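> Given below, in the form of structure tokens, are the structures.
Here, each number is a calculation from the coordinates, and none is a lab measurement. Values in this document were obtained by computation on a predicted structure and should not be read as measured data. Cβ atoms are built from the backbone, for glycine too; each structure is taken alone.
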Structure I
Amino acid sequence: MPNGSALPGRSYLYVPGHRDSRHARALHSGADDVIIDLEDAVPAEAKQEAREACARLLASGESWPARAWARVNSHPEHLVADLAAVVSPALAGVWVPKAEPALLAEVDERLTELEEAAGLPAGATAVVALVETATGVLRAEQLCQAPRVVRLGIGEADLAGELRLRPDDESNQLHGVRLAVVLASAAAGLAPPVGPVEISVHDEERLQASTTVLLRQGFRARTALHPRQVPVINAVFTPTTREVEEATALLAVLDEARRRGQATAVDPSGRLVDPAVVRGAREVLDRAR
């Protein structure tokens, strides 16, 4: 069953749906969330095997430290069967790849039918919309407004292919797309989006550097391909002790100024402290775990 944490996840670990021997390990890997993948990680001939393995996991009644999600296939040939296999009280929700408004509307309709049949509350199954197409980028605001969507993710490999981009090692060519996804999420009041995977699973230094870039760009989570990536991702998206102390001190400075009837103040280092600065400090404290 999903854990009880109300905090948005920092790390979303993919695990192939048809590799059921890996499911339990993933759910105990330290990742905040695990995505049982029924899509890209599963060959066509193993799709039904993946559905059955995911359904068994969700029906097991076991308790896990991580929340369990399923990434379904967007292709009509598989979508309905995928959703039917995974809807469960133990499922946090589904990741919808190549998300576009029409596809999300269909997913919502199917999930509503399945929840009613299973005796689940309406809307019990959340959706993370994975932006992987040009239409998805241009309609990011609509994706955020779609029923059930709690967060956006971004899949840059598919997106780069559709846009005919040839990203460099820092993915500079995709930074504008990242900003569009961050802006749409913030405007809609959603949790900050989930960044793309780092494919160099053995390069911890690269993972830390690229995850730090995502943090600075407004992301607060990232997908992972291997359990060894999880500790680095969690660490980057968790404020350090120093950051928490600095944020707490900023709040105290402004609180004291307000008691004196002032709207702003200057901290001991000479930095102006106003409501805009304090907003960032509150965000740091909200993310502290």
Structure II
Amino acid sequence: MPSLKPLRNRINSVKSTQKITSAMKMVAASKLRRAQAQAEAAQPYADRMERMLRALAASMADQPAGSAPVLLAGTGRDQKQLVVSVTADRGLAGGFNVNSARMARNLVRRLVSEGKQVKILAIGRKGRDYLRREFAELMVDNPMPGGRKRPEFGDAELVSTQIQEMLAKGEVDVVTMVYSHFHGVMSQVPTELRLIPMTPEKPEKAPKDAERASYEFEPEEDEILTRLLPRALSTQIFRAMLDNEAGFFAAQMTAMDGATRNAGDMIKRLTLNYNRARQANITSELVEIISGAEAV
């Protein structure tokens, strides 16, 4: 007769797993509300800042090379590339981290195939581990301290400062960031965003000449841009970090919900098998008893 103990142990094990995944789903849902509120609150400011910078980049497109700020117009070259990959520090979120890291990996591969000098700055342990397996020699140190539970603007400023230092030393010409843009609870889209040089507005999206904003600087233009551009860079990085945080909890909540449902289905199948095996054992015992009684 088949033993019922392995099936009972398997059912108890799956039930324990179901309790864990259900608890993780509820925790992710509670954290998602706060992360989503932060991401949505930062979105209008970051979008308006980006629109203004793109308009400035378009207005400075006709100026002589070297006259525009480096943070806005770049160095005029594209040989040295920096790829900033933003992922989460934790897993159990389906393909959330892998999709973003894979986009960064494909970008690095394409740039290397074009003969560019590429460096990688990874924000998030999962993306760093993913990219390090293939591009360990291209990785640069992340200035952010570890152990923080939520993104902070100070972290984005540290990354921004490191990028500015690399620009000043001539180590970087172009900076591209890859992150997961938070569209909603069910949609987190890996996105590639050019940080330096700022891409001018597309002709079809740019305002008409009559509607184009005219910027007046008070105090001087150089003084304003010297303070504004580093903050704008930090703002774009911080928005990506907030989007990534909200997207991670949304993906984790969805993944844990699916795992909980799958565990429930597995418990039903195992329970059915257990009942069948138990019934078979009972039937076999009855047959033996009846056969023994008839033999007597």
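> Matching task: 0.05 is the computed value of FRET efficiency 1/(1 + (r/R0)^6) of positions 18 and 170 (r between Cβ atoms, R0 = 35 Å, to 0.05). Pick the structure from I, II.
II
> Can you spot which of I, II the value 15 was calculated from, given it is relative contact order in percent (Cα under 8 Å, 6 or more apart)?
Source structure for this number: I.
> I have -14000 for helix-only ellipticity at 222 nm (-39500 (n - 2.57) for each DSSP H run of 4 or more, over all residues; to 500), calculated from one of the structures I, II. Which structure is it?
I
> Figure out for me which of the structures I, II the number 6, 22, 25, 18, 10, 7, 5, 4, 2, 1, 0, 0 belongs to, where P(r) over Cα pairs in 10 Å bins from 0, in percent was derived from the coordinates.
The read-out was computed on structure II.
> A further question on this structure: The value 1.9 for distance in nm of label points 7 Å out along Cα→Cβ at positions 50 and 82 was derived from one model only; which of I, II is it?
Details: I: 0.7; II: 1.9.
Only one of I, II returns 1.9 for distance in nm of label points 7 Å out along Cα→Cβ at positions 50 and 82, namely II.
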